[in-house]
Every structure is written in structure tokens, then in C-alpha cells.
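Please find the structures below.
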Structure 1
Amino acid sequence: MEGQGSQPRPEDGTPWKLIVFGVLAAYALLIVVFNREQVEVSFVFFSARISLLVLILLCVGIGFAAGYLFDQLRDRRKQRASAQ
């Protein structure tokens, strides 16, 4: 019975997930604060004044969508090449 309770349980240690979440939340808040200014953006057929943060998120979204579509295209080409 002497050894019982002497080993620390994982829950008793440092809450790493909570610390990482807090750091990421603070980083996200700083991104929002530092990118609040309005910028003029030309969308080829029209122009708009939007927040710099919205522009950054729009570009990230377009990048993810393009990457997904090109990945699908590459997979189809590989399937066609292996079928021949």
C-alpha cells in the first residue's frame, strides 16, 4: 500500500492543452487587433473597402480551395495513368 498515490496522474500535471489553447487564442486576438484597418481591394469588376483581416481570410480560403481542387485533379490524373 505504500506505493499507491505516489505516482502523479496525467491530470495532475501541467495542462498543456489549455496553455496551447490560451496562446493560440491570444495570437488570434492580436491578429484581429493589428489587422483592423480598412483597405481598398479591386475584385476586377468592382472595388470594395474591406478590413485587412477579411482580406487575409479571403486569400487563405481561396488558397485552401485551390489546393483542394488541384489535389483532386492530380488524383484523377494518377487514376487515369494507372488504369492505362
Structure 2
Amino acid sequence: MAIVKTAISLQESLFEQIEAVVEEMQISRSRFFALAAESFIQQHENQKLLIELNAAYDDVPNAEEQELLRQMRHKKFELVADEW
């Protein structure tokens, strides 16, 4: 796997927080940013999946469809009423 170097700009306070975490975890800054990026990407993918799932299950009939279903049930009842 190829390694790519990049430069980023951070607020000093954020950089200091990162330095504290990498020291505590005993990992390099590069490893920290790789882990952070992987975590962010996974959260982003999960959010996209959640949106897709919600869209797939968001098929509740609207008011017009509910009225049509009510009319269909009523008509069905009328058609079978004499058969009972």
C-alpha cells in the first residue's frame, strides 16, 4: 500500500489536544490521523446507510393513499357482504 504525505492546518488548541492523546496512547501523529480518518469515514458510511434505510421504510401512505385504501376496503366489504 502506498503512503501519501499531506500537510494540514489546525488550531493550536486542537493540536495540543491531539498531542496529549497521542502521548497517552503512545502512537504517532500519523497513526492518530489515520485512525481518526477511518473512524470518520465509517461514521459517514453508517449515516448514509441509515438515511437509505429510513427512506426504504418510509413508505407510510399519505392522506390521499389512506383515503383510497379506505374506499377500497369499503368497496370490498360491499362486494362480499351478500356472500356472508
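Things worth noting here:
- Answer label among 1, 2 for the case where Rg/Rh (Cα atoms, Kirkwood Rh), calculated from the coordinates, equals 1.52: 2
- Origin of the value 2.7, where distance in nm of label points 7 Å out along Cα→Cβ at positions 17 and 49 was derived from one of 1, 2: 2
- When helix-only ellipticity at 222 nm (-39500 (n - 2.57) for each DSSP H run of 4 or more, over all residues; to 500) is computed for each of 1, 2, the one that comes out at -21500 is 1.
- Identity of the structure behind 1.9 (criterion: distance in nm of label points 7 Å out along Cα→Cβ at positions 33 and 57, calculated), options 1, 2: 1
- When Kirkwood radius over Cα pairs in Å, for residues 25-64 alone is computed across structures 1, 2, the figure 11.0 traces back to 1.
No lab work stands behind these numbers, since they all come straight from the coordinates. Predicted model only: the values in this text are computed from it and were never measured. Cβ atoms are built from the backbone, for glycine too; each structure is taken alone.
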